[in-house]
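Structures given as structure tokens follow.
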Structure 1
Amino acid sequence: MVFQSLDDARNYVLSNDEDYFITDEIIRGVSFSVFKNGPKLIPDILNLCLNHKEKDFLVFDEERYSFGEFHQLTCQIAYLLIDGYNIRPGDRVAILMKNSPEFPLIFMALASIGAVTVCLNSWWTAAELEYGFIDSEAKLVFTDEQRLEKIRGFASKLGLKTVLCRHRDSSKSDEFWSAVLAIEQNQLPKIDLDQDSDFAVMYTSGSTGHPKGVVMTHRGAISTLMSWHFGLRVLDAMGLGPVPYTDKNGQPYQPCQLVSVPFFHVSGTHGGVLLALWSGTKLVIMKKWDPSEAVRLMESEKVSRFGGVPTMAAEIIEEAKKVGAKLDSIRLIDTGGANRPANQAKEMADFIPHVLTGTSYGMTETNALGIAIRGKEYLENPGVTGRLIAPIAEMRIVDEFDVDVAVGEVGELVLKSAANMRCYLNKGIETSEVLKNGWLYTGDLAKIDENELITLVDRKKNIIIRGGENISAQEVQTAILEHPDVVEAAIFSLPNERLGEIVGACVYCRKTSNENESSLRDFLKNSLAAYKIPEYIWIKNKPLPRVASEKIDVEALKKEYSYR
């Protein structure tokens, strides 16, 4: 049966597929719609991978791990955590490394014993990392050689135990692997866990300057995964799902995802690791982004799904055209994290007619659950952000008095679902400002049309999204104001075709200063990660313009310099 109406398809799945039956439940004093059936805990998802035991799961350079091997190693690491490092339910343990097989292995092992993974940004500077360790109170970190060098200076001061997993050349470290392989276990420890207990902390930049630790629960993550599965099931019911996974000879092949986003992002853990374990998808891990290598891997590994920022998708198409690659195996290309040029989706669909392309919006605070659109509807409406992802999420668009605005009017997007974060770590005031009676106030301005299509139009929060990375303008401003010659500074986003947005700065320096753009950028290298440093800095010898409230007129400066 194929449905023409989206509502009819949703209602059919909700009424006939017991995997998606919905009920109401009180969580932290608030009533939410929740999935009645399905997995309840992250280790439940790990055990699902045994349904694909013999198939490839992780591919990293010459290394390959089947689903069965991944499960076995995760069990061994779980016992190593308990017996070797004395980790108990609720303990916070950090992972700090570039993408490698150890990240998902340790991530799943920690969740399986009730510990809380602290996902730290591997691009942060030593100062930023020290803040992350102090804030999270993690006393154990699994890391690689490059990141280990960054934290050596403060590790002993914080009582931090470090475990080296990979060397600089990406080879395995005996310190970690010899301990893992010495353990003989093939089942997870039996630990009683609650689905509303914490399972991860992920850091996201905010307008307050310091990154905020988003506390996620088992139920929150699984609510997102179930909602994504529901969406694909509805597409199938409408006859709009992906083309079958068969090659030009009619032979079926395993779904495969190319992983280019960092595992310390929710898109890497949820949209990558957890979704793949559940669905039997092979993950091909890239060390770093390289369009030519991406296209080579897509062809050799028969990659069927790619997710990343719009820049990456565009570079893949450009490289494929250059080398004559057909990308026949691709079925899904999803983008998010930055604005997508309107013509990019059509160009992609023209080049790969069988691809189901789309875009999405989600936040770390919502376990990545939010808004999405795919396929024909997306190609017909390239400027919209999408529809609210059904079936358990609710949304409002409100004015400054928390009153719902009319259709077509702009207001703040507010989301409610069991996928929402529990809180910001150690930040009660900030939590209360954004979480109110189960509703998450996103700080993003949006509008909705009569067809329930949502368009994000701006951000209330002063955040710059550079190639999918959130950058706090206030954090950059604070860093640049530490320079003794800088009197005032305004930080703002600049449009960029490749990255969506880049960081710009306008500063007022003392009249006796000899500083220039290059020297200021060098100064910032000590306190900011490279991607946060302004790519353009304009230096003025007079105070910056102000609005009536005496605040610096950032919008005027942004308008003045955006197209220079």
Structure 2
Amino acid sequence: MDLDLTSVVRTVAAAVPDREAIVWRDRRLSYATLANRANRLANVLAAAGLGAHAPRSALENWQSGQDHLAVYLHNGNEYLEAMLGAFAARVAPFNVNYRYVADELTHLLTNASARAIVFHAAFAPLLDEVRADVPTLEVFLQVDDGSGTALLDGAVHYEEALAAASPEPPPGSPSADDLYILYTGGTTGHPKGVLWRQGDIYPAALGGRDLTTGNEWTDLDAIAEAARHAGVRSMPVAPFMHGAAHWMAFNAFTGGNTVVLPSVTDRLDPADVWTTVAAEQVKAMLIVGDAFARPLLDELRRHRHDTSSLTMIISGGAALSAPVKQALLDAVDDLVIMDGLGSSETGTQARQFVSAGGTVSTGTFTPGAGMVVLSDDRQRVLGGTDTDLGWLAQRGRVPLGYLGDAEATARTFPVVDGVRYSVPGDRARLDANGHLELHGRDSVTINSGGEKIFAEEVEQALTAHPAVRDAVVVGRPSPQWGSEVVAVVEFEVDAQVSLEELRTECGRHLARYKLPKDLVVVPSVQRSPAGKPDYRWARAVVEGSTST
């Protein structure tokens, strides 16, 4: 049974109307209030003529038959309301990276054919700069963020628009064929809009499975009954513009749980995070790899915080290294760490759980439903005793394609023996016990002397050294090797080690041909707000450096 997200969330809201859905600063929105506000926004969009205009059956996989809403916001209740309200109006919302400069923002809004945008007031000047180059944009909803920025010409205040709209569900019935759009980060190229049917993304990543059995929900009554027995308080620390963060929020909404947000949302404020964990008795927290974990650990070392409510930290979207995992387990009593593997193009694929006393590692996972490894030629599924390096893939609930890009859709979502797969570009193998060994994204693979070297595995080896706070690895042209490995490293405060010392540490984990040939030291490794490595920045740093 395919389910749309609006029907699921409405079912949960009817089952637990008085339970807190979102807690942020002084705002405590019950499920009934959240449903009311989402309906009001849906009616605002519908009144502007936005909605679904073509059935899925009449479209190619890379096409959309719906209008699109750009969500250009920091974290807050409005971000999640925008998504829920758009879904209810049969409008497809999509994430906007709030760090983008004018050219990048123009490209994204144009690529998405955005017809409406909801944005924080602080972003109004940049939006005003680019909107003439995005002729499809017609509806502007401005959210007050305390910045004092004047209302953009032609825009409407978000709260005023909601107050004037009906709280009743808008006309029309949402469909499981309605789109969920997630734009990729664009750290290795232009961002691409991944098109999912809601009926597929719900079980793939947004809570559409019974956690006790792993089976997909098929009955709204069963979802309502499970919600009545839920009530976990979870905190996405990462920006909602990153899939993992709003995936956690929607897992909460579709399960009847509570989303708690840190007060500070324009940056990671570790003290604020831990203060909110204690004040709101947060049980589960989502972070993105070492980039989030290290500052949180630093804060625990500087100041005492009550972490007694926290039982699980979930990491996704970037590597959480073994030393950092161990440090988290040492710092927080009775903690379980779940390292999740997935992508915009696959949903959740695999997991690794570790608790105190367990074996701590990075890059090895237990496969989830539909995860497979395809052969190097992408013509067969590997399994049994076949442990060749192949392509990490997903079958079953997978996206339709990339918005407006037929070629990339065909390349990333091939059909093998009549079965459609998602193959976003990660290299992996299954070991003899059926566990997944992740090697890394092929697009950042370095071909040196005829050998393929995965940037992620070198980065993990580098961060095993106690002096290394963060590292990104890229290739640089070499007359001898074709391309050589260069490490861009940020050291811990007052720490400094040589290239040879780093090579010695890496040599404990990697074959010699994979070791860095050069080292570039930077004050701070640049990552996206979601914690993902910025390889374009790292290449520019390496190109502008002098060899050590």
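Coordinate-derived values only; no laboratory data. Bear in mind that the values here come from a model prediction, so they are computed numbers and not experimental data. Cβ atoms are built from the backbone, for glycine too; each structure is taken alone.
General observations
- With mean count of other Cβ atoms within 10 Å over residues 13-20 derived as 14.5, matching label from 1, 2: 1
- Structure (1, 2) behind the derived value 9.2 of mean count of other Cβ atoms within 10 Å over residues 245-252: 1
- With percent of Cα pairs over 16 Å apart, for residues 5-84 alone derived as 70, matching label from 1, 2: 1
- Which of 1, 2 leads on volume of the Cα convex hull per residue in Å³, for residues 93-164 alone, largest value: 2
- Per volume of the Cα convex hull per residue in Å³, for residues 173-484 alone, the highest-valued of structures 1, 2: 1
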